[in-house]
Structure formats: C-alpha cells, structure tokens
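Engineer: Take a look at the structures below.
Readers should treat all values here as calculations from the given coordinates under stated rules, not as data from a laboratory. Just so it is clear, the structure is predicted and the values come from calculations on it, not from any experiment. Cβ atoms are built from the backbone, for glycine too; each structure is taken alone.
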Structure I
Amino acid sequence: MEPKVADTTNETGSVPLLDLKPSFAVMREEILEAVTRVFDRQHFILGPEGAAFEGELAAYVGAEHAVGCASGSDALLLAFMALDIKSGDEVVTSPYTFFATGGSIARLGAKPVFVDIEPETFNIDASQIEAKVNWRTRAICPVHLYGQTADMNAVREVADLHGVPIVEDSAQAIGAEFDGRRTGVLGHMACFSFYPTKNLGGAGDGGMITTDDIELAEKLKILRDHGQRPKYTYRMIGLNSRLDELQAAVLRIKLRYLESWHARRAEIACRYFQLIEDAGLLGELTLPPLGPKRRHVYNQFIVRVSDGRRDALRDHLRERGVGSEVYYPIPLHLQDCFRSLGHSEGDFPEAERAARNPRAAHFSRSDRGSANGRCGSCRRVLQVLIWLSHSY
C-alpha cells in the first residue's frame, strides 16, 4: 500500500514526543468502519476479527501460527508458561530492556540471568551467552531493541548446542529482519506488543505470540483463556489474556500500512544520518549502526551524546518545545525489585553505560525548531533532533 501523508503541523508550534492524531486522521474512516462492524456484530472476545488478524499477522512475519493476547507483557508471560518455566528455572536475557522482559520471567518464580549488551546496537552480546547457560537454563530471550534484531546466528548457535528454546522479545521490532527473515520466525516463539507507541500500535494494549510449533500454539490458546478447553474444563492454570475484537479490528487496518510506514521511517532515518553528518555532529552524537544482515525498522532512533551532555541537551530541547526521552535509565539488574539476584554496579558495564549515556532522539520529516541556542553545538543539534513521527 502506498503511504498516505498526513499534516503533522502542531498548533502550538512544538514538536511532541508522540502525536498519534495525524496518522489516525489518515485512517479515520477505515478504522471507524471497522470498529462499527464490531459493535454491530456484538462479538467482542475471541471472534472473527481476532482470528483474521492472527492469520494476517502470521502471514506477515512468515510464521505458521499466531496467538493474540492482551498485551506484549502477557505475550512474554504466556510464552514462558507454554515452556513450563517455573520456580528454580533460569532464562538468559538482557538487563537493558523494558521491565516486562525480566518481570515476566520472575513472575513465574524463575531467575532472569543477565548477559551484557553490545555497545553499538544495545542488543544482547551473543558471545557472552554460552557462559551463562547451565542445566537450569530453560530458554534464551534475546531482545530486538529499538527496531533492530540481535545477532540471531550467534544466539541460535548457542541455543542449538544446548538444546534450549529461543523466545524472541520483538515488542519493538515487528518487521525487522535478520538474514532476510522477519522477527517472529527467528526462534521457537516470538512476542509482539501493540502498545500505541509501537510501529504497529493499537488503540490500547494488545499482544501476539508467533510460532511454527502447532503444539505450542494450541497450548498458548488454552493458556490465554484461563487454561480451559472445552469450556469450564481446566487442563492447566492459565490467564485471562485475550486480544479483544476492537483492538484486532483496528490493528487489521493498521497492518495494511505497516510496510509503507517502515519504508518512510527508513527514508527519514537516512535523511537525518546525512543532516547530522552535514552539521558536523558525528563527533558529538553516536548514531544507531545497522548491523550486518539486518533490516532496522526504527521504532526509536537512538543516539549517544558525548561528554556527559545528554541531560543538558535534553533540557535545551525541552525549553524549545522539542520532545525527547531517555530510555531505560536504570538497567534491570540495578532495579530494587531484582535486588535478590545479588547484582551490583559494574556487573554489566555496557548496559550501565548505555543507561547513563544514550538518549532517544525522535526525528521528524521537517526541520522545525528554533536555532537560537546557547552554544553552536546545541544549535546544530537542535536543527536536527526532532520527533520521528508515526504519521507518514
């Protein structure tokens, strides 16, 4: 589908961190028609919209099966439940990620075993995984952070050697590719989030698990519906975690636009690579690299700011109405709720450095923003650091 371009002009002249209104304006009639269809049908849970969206999402990523659920966090939890992960088990993952990755493991009484990240991509350093695998390891959970995959050849090599399943945390990376294959089929299961800020975002929470294993798919369908099959017959203890029909109807519309949005994001990213280089900022900003064999979908465009000036730059942007965000300022191993794991500062230095140093720069199609800064460096940064809109 060819992208439709919405007017992204903000009435206040500011550049918000997130503005979903322009993209909704483009799809308004389609979405309202889909939502009306659900209300007219009065079938809100486990109905035809959800089933259709599962099939369409599975086809998009190239998986045999897709199982909808209530959120990306539940997708992770259900995937680990489907693997029968329990107290005493271990799951190898990254400490530099959104809380749901480690929280879903701990929720089952299992132990998240952290591996430091690559300093360039912020993804798990696959070369360090094998040292953390032992007889308690029940899964490896690489996080495809910010829209780019982990090094899945290296992850699979360790997983295959030890017979350990891979659960992809692809909450931020729908449509990202490694070696020509999309996230969703790079492991045994993959977990997606449809939180509104994601590249494919709904009108609220929603999630999906994809797999090529029919037995896992059937188990996931039982687990998301309290563990019952048939009705009132409980084969296992599950969750109430079903993707509702309204969300599925909205997401079906948005899925049709997703590839054109990805193409637009890549185009904008290329433009800002060039603008930052032309502005002479490559020594002051470290840009997101594109790893080999990857397709980056830029859920966020992350830069590092040199010489400890991240917060000063953020303040400078805020004063001028330009939204930005510091992602994951405290890595998981230093969070209070994981104190029982016994980690301390210095255990995962790259994750800690990333938490202290990067900032999320969201770029727009235009060069909006005043150039009246306090220093030449900040003025040049301000000319290029603005929101990467969802409104293409």
Structure II
Amino acid sequence: MLYILMHKDDPVVVVSIDQFGQMTDVNKKVYNPALLPLRHQSVPNGLVKWWKERAVPLSRHGIEQFMQERGFEGPEEYLVKNLGLSLSDTYWIKPIDSNFSWSDINLYENDFRSDFFSTPGTDEDREIPAYSANSSLQGDVEKTWAIMNGERVLIKGNSSHQSSESLNEVLASEIYKRQGYDNYVPYELTRIKNVQYQFGCICKNFTTPNIELVPAYDLITSQKKDNQISFFQHMTDIAIRLGVSRESIQYDIDMQLLGDYVLSGNDRHYNNIGFLRDTDSLRLVRMAPIYDSGRSLFVGTEIPKQMSDFLKIQTNSFANNERKLLSYVQDKSVLDVTKLPSPDWVKKLYEQDPEQSEDRINSIVWAYEKKIEMLREIQLGKDPYQSLF
C-alpha cells in the first residue's frame, strides 16, 4: 500500500509498506528532502532503516506477549496500524488516498490508546481512540504513554521484581533539582496495576507539536564521520551547524556526564542523549533535558566491593569506561558535590521498596558515597585512576 511520509502537514516522500508493516520501496520523487528524518541519511536505504528502528523494539519487556495477544505479526505492523505516530516528533504516514490532516490524528492534541499496561478485552483496551502512542516508543523497560489531567505522561516500569530503575530516575531528578539545573526531566514514583514490582515512575512529556526530540544517534548517522574525529565531536559539529552553540552543548554535556558519574550510570548511549528541534524552522534549540537515568547504581550488575572495582566501571556512551567518558567534561566543577542528596536520603528512597534487601541497600548507598568522594578528588585535581597505569 502507498503512504506519504508526513512531517505535520508537509509531505516528505511517497513510500510503499506491505501487509506486515515493512517499508519496501521509497518513491524517487521526494516532495521535500529537507524534511527527511536525519537518522541514516548518510547510507543507502536510510529511510527504510529509519522506519524499522522507529518501531517498538522486540527487546522491550513483555512486548512479544502483547503482540501475540493483539494479533500483530511484529512491531512494524503495530507501527503502521498506528500511522507511525509518536509523542517524540511530528512524523507520521498518511494513506495516499486519505484526507487525514495532522490536526485529525496527532497524539499531542487528540486522545489515544494507552494499551501496554492494559489487558486485552478490558474496557481500557476497547477505548474509542483508534491510535496508540506506544508503537514508536523506544527502550527495553516496559512503559506506556497516557493522558492524565489533560497532560501527556510517560509511565515506566522496571526490568525485574525490584523498583530499582524507577528509584534511580527519582534520584537523578533530585540531583539536578538540587543543583538548580533547569534541563532535566523530573520523575516521580507511581503505582502500576498488575505488575511484580512495588513502584514504577512517571514523567511529563517534554516535546510538543512545535518542539521535537532528535536523538544524538540521528545526528551521528545523518552524515559520514571523518575517521580522524570522535563521535562526540561529530555530533557536536553537526549540532552547531543546526543551531546550538558549542558553549550550550558543553554545559549540558558536563552536567549530564557528571550526574551519570555519581550514579554510576552505564547506559548513556546515543539514543539516551538528544537535542530539541523547532518543527517549523528545523533548527536545534538546545540539548534535550536529561532523561532515562534508570540504568544506574548497578542495576543488573554486581555492586563494587573494593576500589579497584570502581576504577573499571564500563559505560555505553561516547567512551566504554568512566575515566575516558570524563575526558569529555570540560568543567568538572559544574556539579556541586555539596548539594547532592545525602547517602541517608538515598537509603530512605531505596527503603520504600520492600523487594530490596537491607544488605543491597547498604551496598548501594556505600557505592554512591564512594563515587561522590571520587568526584570530589577529581575536582581537586587528583586522579583516582592513576593506579591503573
């Protein structure tokens, strides 16, 4: 079937999508190449790859059962049934013979289905709105978009019976709040029905019909990288050309990476770093607020027991370990260690989860305190990693 890829009400390109939701062809006649998604512009068939990656990942906890219960062959079929709509940007697909407009179907202004935490056949599953905001929602932890008191909110769960990821999101929020920093996503704990963990977390959407999210991965894959430069410089150079100042990027990166360091966050990959883009001018306005800090404080990994363990923490970001990642921070004093939540505050936060053992909580708090000490040393010009070399 033929569709027009749209950016709000502006046609971008005609595409063919088969019965399984897979994009099979892109019409050579491009209506507006300037509006093409940035992701994978540097490679052949980049739009086909973009479409496939837009679909909810099969690695998402519970998604395969969800697909089976609702009769979807796969994520791309789920995506096309929901017109490729998202609450992160303003792209969608329009059946070529339809009269749909952006005002008719966009998820920012119209009701939608919150179908991931619902049960097939329930009243919630049979709600009137035709489209779901979840078919393009990324990440491995179970989550759903919902409308609460007229606001678009994201409800996130956890990867196990413990509420660790949700607790860490709240802790990260507290860190940036106490710094007086204005560019982070505030998370709060929430209860979710019929799940194995005590708490999920909830946050308000930070995009609008006029401001969309462009992940760093989109920038990095939009143009070929010179082998002589790092991915960080590649991303930064493109972002500057698209409207953001180098000083603004560096300030936000410094705060983000230092916050991750204190939390031992190991999942600040290129899709967990982003930029905000004006949907009319297509200019970047600032780095996106800090989001997705849940994979911190050793979720799913062993908590360090001695100093040598702290010196070898691996990361999934611009560098593969914390020491290298810190090299991208220009102002290591931008995060004030005297304003960080106390170890006692962290302990009380974790004690709200009955699935956390006392020993684990004490180990997490000890590790958190140790990382603060290490950052304080670094800010004083010392190198706690020198023993490795």
Structure III
Amino acid sequence: MPATVYFVDARSRNTRTNTLAKMNGLLKKLIEDNPDAIKAGELCAIKIHFGELGNDGYISPVHARTAANLAKEQGAKPFFADTNTLYSGSRSNAVDHLNTAVAHGFVPEVCGAPVIIADGLISADWRDAPLPPSCKHFKAAKIASAFLDADSMIVLSHFKGHEMAGFGGAIKNLAMGCAPYQGKREQHSVKFQVKGDKCVSCGACVPVCPSGAISLAKGAKASIDLELCIGCGECLSYCATKAIRMDWSVALPEFTQKMTEYALGAVRGKEGKVLYLSAVKNVVPDCDCTPWSDAPVVPDLGYLASTDPVAIDQAAFDLVRAAPARPGSALDGKAGAGDDKFKVLHPETMGELQLSYGQEIGLGIREYKLVRL
C-alpha cells in the first residue's frame, strides 16, 4: 500500500488561507488519521533546525508554533529540540546553540514551547539505539537522549539542497539532527583532499575546520592533514572554487547509507508516534547549516505532511524535479522542469539513495499517494 502524503500548495490569494492555517490543517489531518500519535501527558519532541547565524532558510518560529499548539491541544508537553554540530560555528555547544535559537526567535513566547538542546552542553548526553539486521553499517545509532526519552515526535523539515546528501529533508533532519557530535562523526567518516590545480590559496577553509586539519603556508596551496580530518565536510561549503574533494564514488554511497540508518535509529520504537511536516518553500542550494542562504532555485511549492519519512522526502523531491528553475538562481539556464535539480547543483551526490536505502532497511516506502487539501 502506498503511503499517504498530504499537500497544500503555496498559493494563498484565491483561498485566503495563510501559512499558519495551512500547517495547522495538515497536522490536524495527520492527527485525525492517527489519533494515538500524540496523547495527553506525553513529552512531545518537535525536531527542527534553528538555523546557523546568518542563515535565513530555516522554518520560522512563528510558523513552527503550529506544531507546539497542536501538541498542547492533545494534552501533550511539547518542546523544540536539535543537537549540537560537528563543525565549528554558532551551534557547536548548547550555550552557543541556545543563543542562536533565541536570536532566530525560538523562545516560548514566539514558538509556543521551550527549547532544549537534545544532546546536552557538550554533546555528551546520548544513548545507543539498536538497529535491525537490515542495516549494513551500524548495529546501533548514537541518538540524543532527549529524543529517545520523548514519547512522540513532530518532525518539521525545510526541504533544500545539500553538498553531500544531495538534498536535505525529513531523513537528513532525523539522521544528523538527532545525533550528537559522535554520531555525526560516525555518519560522515570520510576524508577530504585539496585539488591543487583548483585551489586559489584564499584561505577560507582554514578557520572553519573544527579539528585544525587544514593549513595554508604562505605562497602555497591549502593542505588537509588526513590524520586530523574528521570528515564533517564544512570546508566544502566554503570552497568557492570546489578545490576540496573526496573519492565521491566510494565515500558518498557509504555516507548516504549511514545517514539513512541513523534516521531509522532516531525513530525506531516510536512506530505510529511520529508526524512529519516539510516546507517545500525557499528551496535553496545548500543546507541551513551554512551562515548564508542563496536564492531559491525553484518557485515556492507548498507544504507536505505524512507519517512516512521516505514518502514525504520522495514527494518533495518529485515536486522540485517537476518545477521549473527559478530565474536568477543557481539553476538558471542549467535545469528545467523534469530535471533532477539537486544532481545539477551537486553533481557527485546521490540523493535518491536516501530513498531507496530507506525503503530497503524499513524506514519507510517510496510509493505514495499525494492528497491535496
């Protein structure tokens, strides 16, 4: 049986329906179909990305409030949560992370629920979540305790491109977003190198490396110490000339599969207790972890909701693929309706492997029925 994915498009002029009403309607439809998903007295984790300082692609706390309101209407106790980052930046420990969340408006008075950094002050609060034999790489995933201890979850995802995963949706939101530093490092576990013919010695990659693996001698090209490299990929985002590379044919399939296994670890044991809502709007080329947001690559398409993370990502991927490229964006003149936009943006990536492998290991199914509300 195909999974049901509900869809509300981005248009509002004819219906006079705003974003808050759209998100609320989608979540209420999921509750109507799954009345036991969120129950009175439960601790309900709302998984969301608070955005890196300087980024504006993340879901607005004003809109995210609909998830908190829905949980409270069911008598549950909601909280917003994310985990600390592997790379250096504005969210690498709970103090900086909370300050970033506050700067972006994630305070109870706006988003409707408290904010918790799920893996603790220095990413040390986690436990092993056992994985089924269908997983090729891990027997267990390291998942932040707050997500494991929550009785139910609402996963709010901003669908966009990603320089390693191809695209980031519900699967990546679960995998990286529910894992502590150690879990993120397990998922990446790739090594990067500098292609000297492309390096312009700008030095942009040096200060962003959290392990100090990158050096740049005067008059020389950048160099990465493979013994120190932790494989976070932050340098990829900062290298304007794309001089930093890995052996994509070997590393990317493994990375993508490991990430998908971690997504399963984040929700295993919560069958029937997780709701997903994805914003397919402001679809930018790169992750919300970058301290900037490029122009969206397709027109705003709308919102999706489902109880299946694979199906909702498949539906979002299909909507973006069918859409025209937005004039003036990174895809202008390079892709059109029907093209895999993320493959054009990030040629070496294999985003659809998230979907096929997710189905293979039992995370969800790719076949879906799109129901317009």
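Engineer: Out of I, II, III, which one gives 25.2 for mean count of other Cβ atoms within 10 Å over residues 66-73 as computed from the coordinates?
Structural biologist: Attributed to the structure labelled I.
Engineer: Still on this structure, please answer the following. Out of I, II, III, choose the structure whose coordinates give distance in nm of label points 7 Å out along Cα→Cβ at positions 194 and 234 equal to 1.7 when calculated.
Structural biologist: It was calculated from structure III.
Engineer: Among the shown structures I, II, III, from which was the value 3.1 of distance in nm of label points 7 Å out along Cα→Cβ at positions 74 and 210 calculated?
Structural biologist: So the calculation was done on III.
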